[in-house]
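Below you'll find a set of structures to go through.
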Structure I
Amino acid sequence: MRIRQARKLAGLTARQLAEKIERSPTTVFRWEWGVRLPTRQGIEACAEALHVPMAWLMFGLRGLPRDLREQCERLERAGRAL
């Protein structure tokens with residue numbers, strides 16, 4: 001899952017993301033650290049709040065259409081710079 005990377009790029013804390021998606025901060029922390037997996041609704045909420053494709057949060061670059069793949073490659077490069 002790339003929730004943490006996308007959240008940091010969006011300039012949000014885990015607590016702020018939790019508020020935006022109406023989940024507890026503990027839930028977001030568990031998703032980010034791989035303790036629990038989010039439901040489909042949780043992934044959709046994160047993707048919408050973080051302005052990233054849901055498929056990228058779930059699978060990375062594999063299987064994305066070219067235009068989305070290029071957008072997500074930029075996200076991944078920016079995330080490595082953090």
Structure II
Amino acid sequence: MTKDRLRKALDLLDVNQSQLGRAFSVPDRQVRRWIAGDRDVPDNIAVHLEIMTGEKTLDQYFAEIKARHKALVARLDAERAPAAA
């Protein structure tokens with residue numbers, strides 16, 4: 001989640017940085033780092049915010065997870081395959 005998307009989520013949810021920090025048990029300083037773009041918003045928090053704002057649905061996340069899993073399995077299978085002679 002980019003800092004701009006985070007700011008948009010705060011606006012849509014009508015919460016400030018302190019409220020966001022309390023909601024996710026995160027220090028205010030860490031939220032400020034996310035807002036400034038100095039640190040990435042953790043995936044678990046980004047997912048919650050995107051679902052809460054309606055930006056994504058759980059079905060979309062499940063589809064993304066399935067696609068990533070499929071790609072990972074294909075990559076691992078290719079790495080395990082014996083080299084062509």
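All of the numbers you see were taken from the coordinates with simple rules; none came from a lab. Treat the numbers as computed from the prediction; the structure is a model and nothing was measured. Cβ atoms are built from the backbone, for glycine too; each structure is taken alone.
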Read-out relative contact order in percent (Cα under 8 Å, 6 or more apart), computed value 26, structure in I, II: II
Top of I, II by distance in nm of label points 7 Å out along Cα→Cβ at positions 15 and 39, largest first: I
P(r) over Cα pairs in 10 Å bins from 0, in percent from the coordinates reads 19, 55, 24, 2; which among I, II: I
Answer label among I, II for the case where helix-only ellipticity at 222 nm (-39500 (n - 2.57) for each DSSP H run of 4 or more, over all residues; to 500), calculated from the coordinates, equals -22000: II
